[in-house]
Structure I
Amino acid sequence: MSQPTNTFDINLLEQSDTAIYFTWTKTGDTCRVIRDETVIYTGTHNAVKDENLERGEFYTYTIERLDQEEKVVDRIKMQTGTENKEHNHLNRLQAITVTAIVSENRISLAWGEIQGVEEYEIYREGELVDTVTATQYTDRNVPMDQSYTFWIRCKRPLPDSEENFGEEKFIAARLFGLFNRRPSRSEPAMEDFWLTKKIGRLDRLLVDRHQAQDRPQFSKWYFRYMTFLPDRIIQNPNMLSPNRYFSGDDRSFDPEAKRYRTQVEFSIELNDKSAICEFHKDIGTSVAYNWRRKFRKADVASTEGIHFEEVRENDRTATVFYTHKVGNPITTAPDISYEVSAVFYHNGTYDISGIHDQSPNHEVYLKDGASEEWEMIHEAESKGLAWMAGPIARQYWRISNFE
């Protein structure tokens, strides 16, 4: 990634699975480079290669230009990561590197290329601000005293997926689109990618590192993921089934809702010894009605299809991964299927990604141990129960913070 050199800035950034190399504007002055809280370089050169890093993890660098009295006259802060291409990720967004660079009134974002994508839509605080073909975007009019959320959204044809679907699934998805009564017939053959980056206030990100150390570090996080049907009554796509209708959850997005198809929660507490993680999973009641919308039967699906892997840890992070496959206990139907990977850093950074079918509604929330309110980190509206069928393209999402 290249940046203009008329100001103090990052000019070049390269990553491998264990190293990060970058250069900045050559000024002839002494510069100091800090990785997280450790000074890794002081001198007049304008390049650093940081080696022996962990694969697929975020690192934060502060580059400071000093005057003759060793006072800071310019400061850039960058959050970037090492590559993680050796793992067989179903979610392409887990494999790409995401970079955020901040300086006075400026935020720059860069991300790895997604095969088959021709353009990326850039949103700031939910408003479309640009459409780009390159894998980078810069906003140079950022108030110093506000935090911002950026969305990077794109689509690609199903044959370009890293999953082993191929042309057969692509054709099946196109046929589904032809027979489905929705505005866009090509939609089932297009995969959605939603990349979200939360950027904290620049006046706080760019403070001296000694002041930054005084900020509270969040050691405990709470996570909640629910799937639900927004309608009161849902018609069964299978017109031959005696269960012609099902009860929905009759609600909109709500972190405190008591009605849902499935709910998965976990809390994770990071400490010097090992992470303490607690899991909870629950299934809502399925209710079926006949063609006259009279009650027919009710049942609750098993939670056995929700599997948590053992928490993976190192001295910087703890990672939670789980898969979710829950079916309808009353009739044969596709599972509600998704998976989540959540990485929590001791410095307060998080990096959470998921992949799911495009039905039913999905809502994901997060809060730290000091907060009372849940924060929405992902939501997706259902496109209809038929979108749970096998040949339909899925949705991929990832969110991380730089605060």
Structure II
Amino acid sequence: MVTHAKKRAATGRELSGTNLSRAGDYNQRVVLQAIRAAGTATRGEVAAVTGLTQQSIINITRRLIAEGLVVEAGRTASLRGQPATRLTINADGAYAIGLNIDRDHMTFLVMDLGGRVRERVYLDRHFALPSDVLDFLKSNLDLIFADRRFARRRLLGVGLAIPDRLGEVEVTGRPAAYDQWSTVDIARVVAAHLEMPVFAENDATSAAIGESQFGHGHSHKTFVYTLISAGLGCGLIINGQPYAGSLTHAGEIGNIPIASPDGGKSTLWDAVSLYALYRELAAHGFAVSHPDELKADDVAMTPAIDAWVEKAARYMAEPFLAITYLLSPDMHFIGGQLPVFIAEKLCARLNTMFQTDRNRFAMAWFRTASTSVDAAAMGAASLVFQNRLLPTPDALKNQISLG
């Protein structure tokens, strides 16, 4: 059966189960995530962190082992009684596809249940159409199944990370055919063609989820992830959970109005994005169309890059100061397709600009994200596990502390 859903993903640090009858699937999800988060755990440790009875844990872990999702991983010595068996995730027990679609690239990856990226394909493609996305996805799936690297029956679905209003925003070089994105529900199209579940999320939120689960964000409960790629957006993680707002537009900072140098009105996206950087470089005589063309040791290009960093930081300062005062995040991460050495310059400039305020008010620092380029695709893959196997956000209550 073809299914399609757009569902927010949990970052999965805190868990609580229920001992109510008919809650088996819910409890199985909680137990699986407890083991996944801990790395290895005994049944007693899982019972302690989930609040489930020892007998419930025994029954659930028996099912998880039978389904190939969990395996035994040796025994723990004990001063009293028999050594306790340790359990761990079977990384090959399930896989998810993460697909990031943007105006200048597509990224395809396969993630295993343990959270490791097993395959990755990056395609430098400007303004790919929906048919191009389908071809890209299907050709890569055919390749990984042809040599039996992954069991098809273990593939749980596809997670899509895609900018909101992809076909509606005017950018330099945008072809007329790109309007197709305004009328196509790509998640439904992919689900129909592949006959498997598909889960879609905004790319900035997906990137924040990816950073939370697999990067520096794992140690921060509330943070802002600023995705600088062909466009600009923020993903918000608040108290360990992604936040989209009741109208699902939280983090759309690219739409914030700014005053352009010529006195007219513009948006933050027009000043802070890869396309804005390319325009700055073009004004200095450098024709650039891909991040890989930007090198930290290119001394000729450095003044142009520094000029863009200064302008970007100046335009970002006021809205990000407001975000800091309103949300009081632990950290600001900057990632996306923007090269790391430029992101580092931007973070350093913003930290300097905020120093006066920081002297009188505790506020987050800016730092580069650790999952920059692939964060959105990784977050998209985790959406699949979240929806198919792991607990929903309202299950996350008691802090995990196993091992």
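Listing for the model above:
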| item | result |
| --- | --- |
| Identity of the structure behind 146 (criterion: volume of the Cα convex hull per residue in Å³, calculated), options I, II | I |
| Parent structure of the calculated result -1500, given that helix-only ellipticity at 222 nm (-39500 (n - 2.57) for each DSSP H run of 4 or more, over all residues; to 500) is the read-out and I, II the choices | I |
| For percent of Cα pairs over 23 Å apart, for residues 112-239 alone computed as 42, the structure of I, II it came from | II |
| Top of I, II by relative contact order in percent (Cα under 8 Å, 6 or more apart), largest first | II |
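FYI, it's all coordinate maths here, none of it is from the lab. Note that the coordinates shown come from a computational prediction; the quantities given were computed from them, not determined experimentally.
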